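Next up: some structures, all given as structure tokens.
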Structure 1
Amino acid sequence: MNQTISSSSKTIDMDAIGQSEAFLDFQEKLSSVARINRPVLLMGERGTGKELAASRLHYLSLRWQEPFVALNCAALSSTLIESELFGHEKGAFTGAAHLRQGRFEAADGGTLFLDEVGMIPMETQEKILRVVEYGSFERVGGSTAIEVDVRIVGATNADLLRLTLEGTFKRDLLDRLSFEVLFLPPLRERLGDIPLMADYFARRMAYELNREEIPVFSQAVLSQMEKHPWKGNVRELKNVVERAVYRSPGPRINRVDFEPLLSPYFQPDEPPKPVSAEPMEARAKTGQPDLPLKTAVRNLEISMLKEALLVERHNQKKAAKRLGLTYDQFRGLMRKHKNEI
């Protein structure tokens, strides 16, 4: 007899799926800190579910009946992020036709989730620090102090300690945001959870396609998934499973496609050339006998970015891989040196 899919499969909380030791340890720490009214910093690779973890933390906290407001700091320019966070007064700048509340006001009494906190400009960090310390701020273009009670949960996949040493992230703000630091385990450390999560995503996709039979993965496919590195973590797993279900003519899944973009159309005409391995001091020279350390590092970063882009024909993902960086780290360096590249 064929099994059927229940609509209740859509209501399962993806963040609560798992039985591996790494997953259960993280959930225990998350539950423990949730009821303590202090900032929390979530560290993890892309696709590990940092926003889901922040949401879960909020709803396990004493603020669960108040707003949960999220902001992706990497998606905003430096000129927009202050207005998004603090709001603006009417006439504060061209186009500001009305008073607008920011995310801090919207989250008053609740939780403000700041994703990619490492991308926040220094001048905005100063204002966030003031809110954390004194619970007040002024809207852009305003002079009246606005008091709020907001718990901040930050998230990043960047090395914030390194950013403080480089002078792009305030150490005082890092200290304030890191009352507790939780590290989300990557999917490769949660191998026992892969079949559970794959089954969940497969059921949801089948329900979305109005299919009655529950998808079943062959043992060979499950073995492949458990050996895959999952650099995109849960987000990548979801895409792979959903793609396999919709492409399969029946409920049995005998094949999955891990790299859909790899095709003859995207193969290079010739093997990539290695990036030059010259000594650092030679690469950083600009014709001056001596350079300050920051200038030498800056010149080296620009040089290596240009060379990697040239070798990889301006394919930024391949250039990032060649330099041993995540795509987000590579994009951060590109923004940092956008006027020189």
Structure 2
Amino acid sequence: MILKKRLILVIVLIIAGTLLFAEGEQQFIQLGNFSLESGEIIKDCRIGYRTFGKLNQDKSNIILYPSWYGGTSEHLGKLIGPGKLVDSSRFYVIAVDALGNGVSSSPSNSKRQRGDKFPVFTIRDMVRTQYELLTKELGVDHIYGIIGGSMGSFQAFEWLVMYPNFMDKAVAYVCTPQFTSYDLLLLSFELELIEAAQSAKIPEKTIQRLGNIGAELFARTPAYRVKHTSRSEFDEFMEKYDKEASVVYTSDDKASQLRAMKSQDVFAHFDGSMEKAAEAIRADVLMIVSETDHMVNPQPAIDFARVLECDLVVLENNCGHLALGCEMDRCIDIINQFFNK
């Protein structure tokens, strides 16, 4: 009897240790040959994800967190935990790597469709892979909520209209359901910069450097940069871009996600009607936008929030697209109150 009890204790400790080790570890689901909306196929498609927190018995505390442009589930993990943007002490958070981010199937890591051979995918295709992850891999047919920022919010909006009964709550921050002409101008510039540079055989290191400088230029406002970087500090500020090219998230990957974002328009599925799109949504929604956002214009989200009659928070700082980071404590309180009520 004593030996049996000791054996049980050892098994329990092993299981507990395994669960602890699995917290936040990179995991993958293999989807095989995944058919895109275009009819093209991603061969040997895989989706990366990480889980945080403890799943309750009836699986009613799940929150899905898709990654932003260039972001990974590892990046998302820094915003997940007790006292953070998404509280993993109460919720079981699934951070998922979007197609094209260099972790999930992407031009840079595909063995059979590398580089420009990788098929063009959409935001809706990203969502469909995540639906496969939840329903087939994790056995989940309903989640408590979803949260996403920037490109993650585009995925959240598509989730809301593609699978309206799948979640109870949704948070979209620095978000839009439909790009403005200014947004499309920026996306087109970024994409054509990559395509032209590749056509001219410019080194990958230089392409990535220019892309990173461009992202910095538009992610913050002029007022923010002038305040935080003096003229005398400029040369030192620019040194952070003198680094080797990433082999994980390449310019091909960036271009694939830019193409996906350019096609984003939730209203297009409803004959261009904002009102019809709002009628399709069943979840409670919170939108957080930045008044000074130069990457994702806030006006479509503001207009949609009014039609949807949902919660809307407009951040008025000078931090641009990265406004949440400048008011993180406030946003943590707002988001946690929304998910907790």
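Laboratory data are not the source of any read-out in this text; all were calculated from the coordinates shown. Just so we're clear, the structure is a prediction, and the values are computed from it rather than from any experiment.
General observations
- Sorting 1, 2 by mean projected area of the Cα convex hull in nm², for residues 116-179 alone from high to low puts 2 first, with the largest value.
- Label whose coordinates, when Rg and Dmax of the Cα atoms in Å is calculated, return 23.4, 80 (choices 1, 2): 1
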